[in-house]
Structures are given as structure tokens and as C-alpha cells.
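Values in this text are rule-based calculations from the coordinates and carry no lab data. From a predicted model like this one, the values you see are computed outputs, not experimental measurements. Cβ atoms are built from the backbone, for glycine too; each structure is taken alone.
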Structure P
Amino acid sequence: MLLFTTMMNEGQPVEMPVGVVDLDNTPTTRSLVRRLDAFQTTHVVARYSNMNEARNAIQRNKIYAFLYLPEGTTDALISQRQPKISFYYTNTSLTAGALLYRDLKTISTLGSAAVGQATMRAKGFTDRQIQTFLQPVAVDLHPLTNPWINYNVYLSTMLIPGVLMLFLILLSAYSVGTELKFGRSKDWMRLADGNMFVALTGKFLPQLLVFLTMFGVYFYYIFACLAFPHEGTVWATLLLIVLAVLSAQGFGIFIFGLMPSLRMSMSVCSLWAVLSFSTVGAAFPVIAMDGAIEAMAQLFPLRHYYMIYQACVFNGYPLLDTWFSIAALAFFAVLPVFVRGRIRRAMLEYVYIP
């Protein structure tokens, strides 16, 4: 919880290093560079004499991007000959590339707009006429629920529960598998009088209480301490916590029931849990994925957790709008019912093979 929320506590990356190749070196181009440096996410850290030096700096990870201003840029601007300036950025880091592209494109537009404004003002145009000409369409942007575009708000709320559910899925398969590994399986069945429901309830009830507490602390931490935005009710949050823990436990037990081997079941659980971070839909929308992957995404508990969270907790929509995801998590929670016989037979008959 502390790792992810403190790693992104700035909300967005700021002061990312960029370079400048200014071959014109006039007051106009130096003004453009100063404006670029004034942006929150951009920090001009170096000036290079040619493009090769700037390119090498990107390849050495010293800068994420650079702006290239060729000789004669100012003269072409003043004479309205449309000079060509270039900017280069690396998309190795998608977040850095997207944010710097926005700043570099903005500063490129501002350069021509400043000259156009001065020219039109000299011809006697009013400020309103100039504004209409330079920006015929004004965009009124209203980001909903997360107006700060805070990466912490929408990434930590997926990564932290995802990691907790990953641990819980692995721990569930491990808890059953170790009974075989350490030769305690027959004693476990004897203490439960051979009742698999009693055996699983006794083993996993303490874990259920521990992880319910951890999820409760997590939601209190992000909402009460970090003031993450949320529109949902307390009851929707509590329901989501219970479903998340039960579904992760049920999935881990079910996988062990399918393949009653400690090594194989934990391998499948770890693979499935890690893949869920790609199919959750937080970074890339599931509806834009390939049809087969979009269908397979419904087999991951984290996907349904995220659907309920973003709809009912984050945006405050009714629980009825996510009935399918609620039903899916409930189904994951009861999956052990279908393999309880296989688990009982494994505990009584199987011999652990390292």
C-alpha cells in the first residue's frame, strides 16, 4: 500500500528532462525554450549543438525528448513562410512520451500563434477577432471524478487490490497443498470428521478475517488519509471487499482441486493472477482487445473487481449496473463446491511427490 501510493504521490510525472537543439538562437526561439521549460511536466536540462548529440542523449536515457529549431526559424515566422520545427520523443515509457508529446506540440503551436497575433494586431484587428482566428473552436474540458488526471488515483486503486488478490490466490492453493507436503492431510480430514466443508471453513476463516481487515485498512487509507475521490456508498465498498476476498480464496482452492499438486496449482495460480493485470482494463480498454482476449478477460476475478470498483465506488452508480460482475465474483467464491470431492480424495489417498 505504501509502496504504490508513495511512488505516485505527485499525481503525474513532473520535471521530466528534455533537451533543445536551437540552431537559430534568436530572442524568439529562446522565448519558446523558456516557455517549454515553464511547463510542469517538462524541464530543459541541456542544449545541444546538433541532432546527433541530442539523439545520443535520448539513447543514453539522459533525456526523454528534444526540440529542434533549425536556422532561419524566426525569419520564416515573421515572413509567414511556415518554418518547419521538429520534436523527437521516446515512447519507451508510454507515460513520459505522451505527456512530453503534449507539451512539445503545444509549444510548437504557440510559436506560430505568437507571431500571428503580433501581425494581426499590427493590422488593427481586435483581441476578440484575433482569438477567433487563432482558435476558432475553444475546448471546454471537464474530466469527471478525477479532474487532476492523477495517476495515483486510477493506478493504485487497481494495482494494490490486484497484488493483495494475487497473494490471496497463491496462499489459498499453498494452504491446501502444504497439508499433503508435510503429511498432515489425514489428520486434517480426521479433525473435520471427513467433512470437506468443515475442513475448508476452519482453514480459511482466519485468512478471510485477516484479508478483510487488510482490504478495510486499504480503503480507509486511500479514502480517509489520501482523500482519493469516490462517489459510492459504504455498503457498496463493503460488498466489494467481501466479494474480492471470497472470490480470490475460492479461485485458489478451485485450482488446487483441478490439479492436486502444490507445485502445479501454485504455478497456474501465479500465471493467472499476473495475467489479470493485463486483462483488467485499467491501462488498455478490454473492449479494444481481440475478441478472444475480451471473452477470456471474464475469467479473471480482478477484472470483475475493477468493474465494480470503477462503476459503483468510484463513480457512484447503482450496484444493479454491475450485476454481472457481482454474480461472477460470487461464482468464483463457490467454485470449491465443484472440486471438494477431488480435494478430499487427494488428502486421503495422494502421496506428495517433490
Structure Q
Amino acid sequence: MKRFLLYCFLFVLPFVVVLLPYFITDPFKVLYYYEDYYAANGSGYYINTNRSFVTMQMYNRNKDQYQYDSFIIGSSRSGFFLVEDWKQYLADSAHCFHLDGYGESLYNTHKKLKYIDGKSPIRNAMFCVERDWFYQDKQEYGHLWVLPPYLVENNFGAFHMAFIRAYLNPKFLYAYWDILLTRTLKPYMFENGIFEKPSFGYKEESNERNGQNRSIQKFPEDHYENFSKPFPQQPDTITYGFSVINESQKQMLYEIHEILVRNKTSYKMILNPIYDQLLFSPEDKEFLLQLFGDQHIVDFSGKNRITDNYHYYGDPAHFNEYAASEVMRIAYETDSIKQKHMLDSLFYR
């Protein structure tokens, strides 16, 4: 019996040794409480964590203090829709919060809104979304996307296993043990995308990214020269994206609509200006117009003065704050005739 126990101990010992730093140091900041989820670690590096998890932690921490009632919803692209710009279209009493996540999806937003409904009034909402947002109708289990357990039933094990798997990835594990043992940052750690330079951080009240510089409306030319690959070629002809809204997506959109109606929410659903210039699927757009109404849907997809100009983009996947402010200026125009003229001008019509 003693020999058996010894063998068992020797068998599990390597796993304990490997996993112990994970539970002690919490590299992805999902085990313990943090005042600042984006602070650099002691050696001057930052490990990206799950934005949806951090967003919901910030919401739960601050909802009573700041009395949130207005939400900007979307992926990392939505972070360029700044609260200071959005508030000019809202009542002075609005309390705004960025309800975003990396690679945000319809599934994730549906879960978040169901959680928030009843905890906070939803007086205003701005959905900053695109084709990919509608596509995902199930939970993703990668560590950057998996939702916290209180949003999804029976999700505790899946949530934490996603981060343990990320920790056990050989590239990450090697680099992480290297930094723990040597306390020295090495170029390969950044080249492989294992670590990042210290984060820009987020504002406590709005959950909005710090460091947005409104004085620099477009990136200087040398910003684009530093890209390892040029911006991708855009299509020469009008191209539509494929339809992604099926029955499961429709059911979630029906439930989101019910939440908005119940809260008497003033909202816009902005179809983002994506650099690929693919037009939003006509079938999907027709469904959205029928469900939400044309006064709520504003489509910036396709070829227009924003998507034609790479200076409106920080990288091929993300437009900048200046583009976002232009989008809001048009989307929130209250005169329907004037708004039509603005859209016609934008789309060269």
C-alpha cells in the first residue's frame, strides 16, 4: 500500500510542480481579485486576459456606484466609439459603460444582456457590430473568449480549463517559466506574441480604454510603413457577405429585442465599416429591419469614403476613433432626410 501511494505521489508530482505557479501567480488574472486587470507585471510585461471576463468584473464592481444605464456593445472595434463622443447624443444624465469583449459574438452579447436586464436599466444602447458578430451562436472555449461561469449555466469547469490549457501551451509555458526564473524579458517573448508591452489600461468608470488621442484623428504615414504586411487588396466589384442569421441566431435576436422593448431602450445597431468592403447580407439585413425597424439599423458596410481610406484604420481589422465619430454623427442624425443625404454622400451616391 505504501509503495502504491509512493508511486501515485511520484506520478502526480510533475503535474503539481508544473501547475503550482499557475495557481500562485494567476497569469491570466481569473482566480483572484484585482484593482487593475491591465497593470504590467513586475518585470514590465503584460499577459492578455479575457476581455469579456474583465468587462463583467468591472460591471459588477461598479454598477451600484455609477448607476449604469447606457451601454456600448461590440467587439474590440467598439472600443473606438468613445463615451465622450456618444454622450453628445444622449441625455446629460446618461451613465455609460463599454460592454465589450474580444471577438464579441451574438451569443456572448445575448448572455450579457440577459444578465444585466433587471440589475441595471438599459435606457440607451449602441450595438457596434458586423457580420462575424451575428455568426457565432454558441460559446467559444478559447481562453480569450470563454464567458465567466455566472453567465452560462454549468460553465465553471469549462471556463477554468480554458485558461489551464492556455497556460500549458508549450510556447507559453516555456516563456512563462523563463520569466519567472530569470526575471528577464527576452525578445522572443514578444516576437511570439506570448507577452505584450505594458497595457494602455482602462478607465474605471466607463470601462473605456485609456490613451485615446482625439488630437490625432488619423494615423501618420509611418504607422502603416511599420506593418509587416500591407493592407489587403479590396474587391474591385460589389461583393456581398454570405448570410449568417439562422434560426438559433434569430431566437437570440428576438430575446434581445424583447429586452430592449421591455426597458424602453433608445438604441442604434450600427453595421460597422469593415475594411474588406463586403456588403452586409441582404437577407440578414432584411430580417434585422423587420425585427428592429429601419430607424434603429444603420449600415456602413461596403465601399464608401471610410472603407476606401486606410487612414481611417489603425490596422486592417480596426478603424480608428475618427471613423467611429463620423459613423455616430450620421447614425444619430435625427432629421431622416438629412441623414439620407449624409449616407448618400458617404457612399458616393
- Note on the structure: Output 1.39 (Cα Rg over 2.2 N^0.38 Å, calculated) maps, among P, Q, to structure P
- Note on the structure: Candidates P, Q; helix-only ellipticity at 222 nm (-39500 (n - 2.57) for each DSSP H run of 4 or more, over all residues; to 500) computed = -12500; producing structure is Q
- Note on the structure: Ranked by relative contact order in percent (Cα under 8 Å, 6 or more apart), the structure on top of P, Q with the greatest value is Q
- Have a look at P, Q and say which one yields 1.6 for distance in nm of label points 7 Å out along Cα→Cβ at positions 108 and 284, as calculated. Q
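Supply the structure label, taken from P, Q, corresponding to FRET efficiency 1/(1 + (r/R0)^6) of positions 20 and 188 (r between Cβ atoms, R0 = 25 Å, to 0.05) with the calculated value 0.00. Let's see the in-between values first.
On the way: P: 0.00; Q: 0.55.
Source structure: P.
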- Query: So distance in nm of label points 7 Å out along Cα→Cβ at positions 28 and 236, computed for just one structure, reads 5.3; which one of P, Q is that?
  - Reply: P
- Calculated from one of P, Q, mean count of other Cβ atoms within 10 Å over residues 300-307 reads 24.8, and the structure in question is P
- Comparison of P, Q by distance in nm of label points 7 Å out along Cα→Cβ at positions 204 and 276 - largest value held by: Q
- Top of P, Q by FRET efficiency 1/(1 + (r/R0)^6) of positions 68 and 340 (r between Cβ atoms, R0 = 41 Å, to 0.05), largest first: Q
